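Scrolling down, you'll hit the structures one after another.
Values quoted throughout were computed directly from the atomic coordinates according to the rules given, and no laboratory measurement underlies them. Here the structure is a predicted model, which means the values were calculated and not measured. Cβ atoms are built from the backbone, for glycine too; each structure is taken alone.
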Structure P
């Protein structure tokens, strides 16, 4: 029949880059993805894509992709099973387990792959809530729970933060958006991030980057700070010391809107530039220059990546970033366009030039608690830190069934060997995955999902980076192979089998008939600026392209005189946490190096391992080490290094890099497998999560494990 060309967007990662896709249509109507490329006419992306996204044809067409679900038989062997039968089997097992052990015995995990489906998060959460389980988990608590769940207790500006496009200064702390395509609100949008940074710099913006290695974005910085891993609090407290001492903060804003400033000032008084520099591995003049450059701007935010939270002291780091942005008043003001309009974000509330009421995101009365380490729900989810113990430890509430949606717990969770024991101990482990991943190989049931170009989707995930009211609803452009379905359909079918309701933002899903995905999406984001069904019609009228609803962009209204709230920078006794940090420098205890995590250009966490061209570019996660350390340790480029933490040992392929500080080894996470070893490290890589613990050096609020800045020893293997 020929080739058809349509507009769509990528869902390899959260950036959702606009694409043009060529589809081959055969005589029987089957539609096969042939090629994808960036859409040069898209107003936000301008033709940008990354090398991972350009491999979508291989992802969809690969022979080794799972096209049928797999269920283990009594002999423990996987058997191809029709989707309806596989789901009926899972439902029967869930019913048995719930009847025997109660609803908390079922856990659901939403991984990075699941987030790329615009319906999967709402479907999995509503399913877990419908059966009455507290055990819902997401990958957020693996790498950045503090920024998501702890900062709102200090206060939230209702108009939102300054956006990147208006910034005359920006600070990135452990954030490499050029590779990760990620930045919090206020950071650079992840669509052609390098070009956006350079364009802003051409207009006068100054960029400060703090990172233990000279990352891709650090090479663009006006001021690069090679801070020691895990010592971001020293840098930030030192900057605040200078800003407060020199009185270059926004005194009017602080007087009008901030409590706890005096407590903060007293706490950072001990972190003089000299003291902070010693702890952070910097020069005092660098900290002074960073403070003056940041405070000297009029607009622009400090933001963090996942690295600073994974490196310990995550809650303290995010608190100090909040303090830095707050005392410098980096917020949208009355009459300006509100930050990040969020077309599909429901129930956002008014946008005003004032502080919102405090929102308890953890520790509030009635919030579910884990059985372990005093941890409990963060927002609507349990911290991943406790999952292995919730599975392995007998007693009321022990998890016996686990559903993983597009995640890979074997290579993603802390303490790999413990997590493997936990997965193997389950009565039922269901992995939703298009590939036989490290986790799928251990599952009892593997449910094969459709892939992104085979389903409808909206841009509800990426809209947190859009500074304009940009929205898309794309149609399925390819024919799903074999017997695969959308993830949300799996949860709906399981709920129907179990007689469980699924309640979304707009009300309950119909259970007497399967709703359409459009119906599901409309209900899941009810109360948003423009409902998905309307966006679908508008995109269709625009030849499938995105729609920018400029007339819907809210402005920041004046403050409501009937409400008055202030930021509280003394909340949670956080100033005292600064003092405790200052009084407790890290101990080496014989582990003279630190392993820091990094992002891979050819993978998104563990996503991308099966794809041929990405494999050709990268087969392993090299151990990047400074050339002087390689020489001092007697290592050789391309040789194997043994890397040991207090908990375990892995191996890495030595690669020299003068972009890494001495005393560090830098490796990408989410490689390898539970049985990866020295013998196959060149072809599979190593799992850095094997080196970590879920009980030692954890954040007491979020449970965040130390997954970067891990103390290690290096020897030639």
Structure Q
């Protein structure tokens, strides 16, 4: 795809994130102090660690002594790039551990990545049963391919995955198609399950979230038998109670993982996850009439869902495979993954008609069933040719995705009119729910890939490509089984990056990557409901630098992304065509000011505009805000051993709700405070945590797309107690 030549503003944008995370380590003997020495980054850092290292769970580090470990030093798995550190990765990357999530008292992915540059919330799981989600660099993540578990694609269609079962959350910006196959060029989010550990552990946690939701979790792991040849991990989470907007939630999740060392070089693993949820009294969607130009934000406590509406999700995933270190510096992995999501949602959808809170409420039902099968083989290793060091990754992926939709998904009578400040919607389709499932779309991908990182002194050149043999079958929306179209594409998506390290702690790079994603699917509420469009190609340029110091680390990048526009026009018809350009500036930093005080800040600028071939040439893309700022601080109180307090703010500027730029979304600022106290009871760690989100009880809108919005979460309080046996 050629760059957009007709977009009015062509400024390049700066993107970065400077951060340092202190890591503390507990020895078995609480008086014993550990000393950790971190070597400087070098060419070999990009090589994947041996199996024994890969088996270590990232969230299981325990503490006693103060060890300052730069965030960018951590190794992580990056699909077709293999395993490498954040510092050596020529793309913007953010990795958050379970320990950090627990400290933040994060409820969903919005809480985890709220302070990440370039990330903007577009729905929250408390106000709508459609789940929490965000945009990255102005783009939604691909609901079909953009979310992963352990690197395998999952259907993330308006659900929330609980925090309790995952050891790490990894957000990779820009390079999605090369790393993982088809997907939105904005980013990929990988939920990494908690992994087996070699030392016995058992943790129990209980918590509360306002208004009356209570959660419990269990985390157990260790060796089976006297050796560590067979290890396991089991996590259980449950939350049940009433939420702040008159709704009810019950969420039960389990994960189990096993790793068996067959030999010192060959291991087998099995990782599984199960989630079952029930939500009552939550709205399906909120929109505004096309003639409106503004809408005063309402409280997140507003009861938008009909009391009798309900939604059930049943989600299953497992992946299994072998890891083999077949030679010095070489290993191969073969794995199979299965995922199934059954979503059933008879509810209501409301449309605001004016700025006084008058609404139209319509009963609505939605049913979706997804089934994924995936096989992937990856081989990585390193060798030398004269003065050149090579880090090579090659493999092949097969992915089959089946999407069953509901031929009866529609608005139903009777329609209802009301005012949100006076009455809660009543009409819902919960009593006449009658789904009629049919095969909507089948996707099949076969994709070999390779990459070679060639290092010579201070220079590194990364070159790679993914060839995808892509098949798509679309079927009639009347449920007759008639195939309406068959698409076959075989794109090559290349990646090229040049890196230069003037010193071991500075990495400057330029990268170019192309991406492919499946075509737009029109929503059930659009005039051309369930229409499916052709796959889209995009390209991104990024120029950046990463710095890793003893007291801080960070990145700075310049990027520009061109892709095909997808939008809902003024007649509520889904369209795809023309170009849209996303350019933005993201900068941030974390500084360990003293032994006890850490401060963090970030700034984001985004210029997202429609280009040639659209009726909105030069207009800003909807649901994006050009400016965002974050600041936070964490202070460990010296006078009280184990006590720390934290606080932060998040400011988001005004944006537009529609592509014609006639409906203005107001800016907002959110503040949060929290505290953590760690003590010991009979040599066991006991942790108390408390947090208040949106401490000022700000009223604000978040938007997932044209004319769609949701009230932001009101002031919420969370408490928890964790006991580590």
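If helix-only ellipticity at 222 nm (-39500 (n - 2.57) for each DSSP H run of 4 or more, over all residues; to 500) is computed to be -8000, which of P, Q is the source?
On the way: P: -8000; Q: -500.
Derived from P, not from the others.
When relative contact order in percent (Cα under 8 Å, 6 or more apart) is calculated for each of the structures P, Q, which structure yields the highest value? All intermediate terms of the calculation are to be shown ahead of the outcome.
Values: P: 19; Q: 14.
Going through P, Q one by one, relative contact order in percent (Cα under 8 Å, 6 or more apart) is largest in P.
When distance in nm of label points 7 Å out along Cα→Cβ at positions 202 and 242 is compared over structures P, Q, which one is greatest? Before the final figure, lay out the partial values.
Values: P: 2.9; Q: 3.6.
That would be structure Q.
Which structure, out of P, Q, was FRET efficiency 1/(1 + (r/R0)^6) of positions 466 and 554 (r between Cβ atoms, R0 = 35 Å, to 0.05) calculated from, if the result is 0.75? Write out the running numbers ahead of the final one.
Details: P: 1.00; Q: 0.75.
Structure Q accounts for this read-out.
Suppose you compute FRET efficiency 1/(1 + (r/R0)^6) of positions 562 and 618 (r between Cβ atoms, R0 = 30 Å, to 0.05) for every structure in P, Q: which one lands on 0.00? Intermediate results must be reported in sequence, preceding the final value.
Values: P: 0.00; Q: 1.00.
This value belongs to structure P.
If we compute FRET efficiency 1/(1 + (r/R0)^6) of positions 154 and 602 (r between Cβ atoms, R0 = 25 Å, to 0.05) for structures P, Q, which one ends up with the highest value?
With respect to FRET efficiency 1/(1 + (r/R0)^6) of positions 154 and 602 (r between Cβ atoms, R0 = 25 Å, to 0.05), the highest-scoring structure among P, Q is Q.
Where is distance in nm of label points 7 Å out along Cα→Cβ at positions 394 and 482 largest, in which of P, Q?
Values: P: 3.9; Q: 4.8.
Checked P, Q; max of distance in nm of label points 7 Å out along Cα→Cβ at positions 394 and 482 sits with Q.
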